[in-house]
Structure P
């Protein structure tokens, strides 16, 4: 009577159970069931049987998988030693020879070879050495590249101040990448005091040359400045002041309030009020402020909750900042009324909602970026 399907499954299960318990003969029989459909599993089972002392298993392994003779074994190719492309190496040597003669373009080119490992072993230390020699002779690309290495801390300790110094030299020669990167330093406060107007100046000079990153950075900086203006008080003297066509005050094209921050008199801390006033328009007080050069007394903000951060400390070297309610200047109120921009009750929140230009959503989360660009030599000094 033949074996049924169920009894066959039971037999395999029994062999598998015995194999799991280390039965060499069971491992061997189970392997022959799986071979050749699953020869990897079959060999694993046979090797397990051989390790358990079942001698027949090793003979089966040798019969099913005979070892290759030395003549059939392909020799392993030797690991090639790292070599540099002959063309790159020859070009790098020509640059080095000219660089050692004091050629600024060749020094810059050989520095590039060292930075990117073209024809020579990659070495940021050597790149800095040769870029510096070239930059000190006024090579604009070497100045930018050296500034980049200081910004990234490659071959030298990270040093934003020296990075700024080299970007400034290259910017003075009109290079768009350098101007964009110098704008980035001012826009982010790396190596210099953060200054939006100076950052915009350099970004705009770069953008006028068609620099795409500089154009994007202008939008990102304006979005960052708008957020800062909405959440804090900014020293008025450091930023671009202008009067909009509707007569309102703008800093870097953002409408804002101007007020005196140091208020040590006429302040009621219990009621959190002050007799000082804030200004939204080019009123007589603002005109006198500009004419007398007293802008450093004022700060600007675009907060819309009618609370103003004020220093009320009498001590000349310490600050005591509090938030006070402040009223709009009477002259500004009349100027706004004449232009149909004022109605009772006046609300800064409504004013900004109606008259403040919006920032496109795509720029709200965009960050300013510096340019890191390779400047491969084109054989100008060979």
Structure Q
């Protein structure tokens, strides 16, 4: 008898194979999802941890700097600072800050076009009492290149300036002129950081107000990561931070001292700091460091005022304005008091806008406004 081999269809053998394939597919999907979502999340968490560690270290240094700035000439402190990634550097004149003030209650000049490099600016009385202003500009030590109509801040001595064929403008050099159709122009040198101004009415000699222009030196930290770029800026005794997806915000308040009662300020003081780096290394990468800071003194400016107007240009401008409006009762002001024809003229002939956003504080009684200029020497060394 011949045997016959019978091969029948069996679902019992197929089912385990299908199950195994499905399980593998699910595992691959889950693994892919974890790789696509989980790893970036881990990397972002690591980046934020690196940034917050650097920020905490620099906040401690900022607190030490506050003591050095406020304790007067000769004060010093040593701080330890560590960061595992990123760079730390001093950046000159990174942003610009302008302090305008009024010394009378009956006039309130609205000024536009004041900035470093300007060869003209415009001003009108918001209260419409003053028709024309007499303006006196005072310059700091300045090295002026007449061919480019620019100043250089890297040349600090008269000898080195004149060796290059430039013009040395000694501190205290003044120019006086009047507004013509609301415009101040034809002054001999562009406005520079450190320039100040006072103004009166052409009808009398009573001082109405003035302004100061500063470039803000910043001790700057920058960290580029998979999440984006993190930035920290230290200046004027405070720190402003910028994280990916946002703008600069106050991480530590600038040094501002106020005396007030329930209704008004009696005194309002700001610190304006200039940083000098004495160490050979000007830029630091990741590591452990010792920072030595020393107060080298500066000028004290004291004025009796009725209002303060602060203008800021640069990356930190929004953060600074928010600080003054949220913490110190300033208000934002962008009013345009120039006619349409004047606005067109300012734009066409002078390249300036007829409205600028400033933050303003004013009151009906005078108060003491002080700008304390301080130079801080910082030395870096490895720990």
Structure R
């Protein structure tokens, strides 16, 4: 366990050891957050490594995508189909606090590395399983990545509906289900660690990405249970002379500021918009009225005028533009990965702690870089 140095306390998870069998995104982002918080992450990878090691974009011959999700973790290359690989895991378990896995349900049981087996070796083990549909139930054995869960949860068809004239669900690169599953797993693991402090007992946590998606669709989830629900606010871009802005006049103060910025104070007394329920019903019409003004303004001028009146507003940015915004640098929201031929930035931990060592660790382990360390700890010689 680290000690406080220079007035900076060790991370809140300093001293915690995590054995991480997860691959791709949902599990690795969870353990990445734990690494940011100071935990020791032992990333168990199959021969050849996590599939993400082979995914573009590449920097200096290494996957920067992999680095983004796995910085600050140790790498243990292990063949779990071999007796020695499974024996090494069993020998490490007594000195592990958390086990994380995102295999299809049943895989860890077939390997003899399920919760019941390993908790017999360490009764206070926190064991977290992340999957598409959950560990039990009629869909539990279905293979799933985020795009499958987006389609099966209703998310994609809801997004298509909000596009208005779309005739098919949009193509996607979104990993919403993965990141939601990861953050739910992260929160649940930390809750289980608190429970362990109180009870001395371990826990098997079952996180389903499907459940996470249903929870993010709160309005739609409730509307689906009603015959004729009131329509939601669908936030849409407002066109300017050279681009678009997004506005969110949710409160009366916001709406007042927007009407003033647009030089349309009469909208405040207009029966179509004067009451909150009326604004919700006539939201698209309200944006159309505002656009008669915004079409005479540049994007920068429109954004500045609306913000000056206290209404939330932003111009649309490309990701590289957003990354270059002064706010990002001021928060230290990017961390440079060093020790590679072509250094690159990764997003820092979104949660900042006062006077505490929390943040992305600026290194990425080579595949199997720490094999010698953990074979020695287990008292085994590699085959």
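Quick check on the output: -15500 is helix-only ellipticity at 222 nm (-39500 (n - 2.57) for each DSSP H run of 4 or more, over all residues; to 500), derived from one of P, Q, R. Which one produced it? Label of the originating structure: P. Can you say which of P, Q, R returns 1.29 when Cα Rg over 2.2 N^0.38 Å, for residues 185-288 alone is computed? Source structure: P. Comparison across structures P, Q, R (criterion: Rg/Rh (Cα atoms, Kirkwood Rh)) gives the highest value for P.
Where a number appears in this text, it was derived from the coordinates with a stated rule and is not lab data. Everything numeric here is computed off the predicted structure, so don't read it as measured data.
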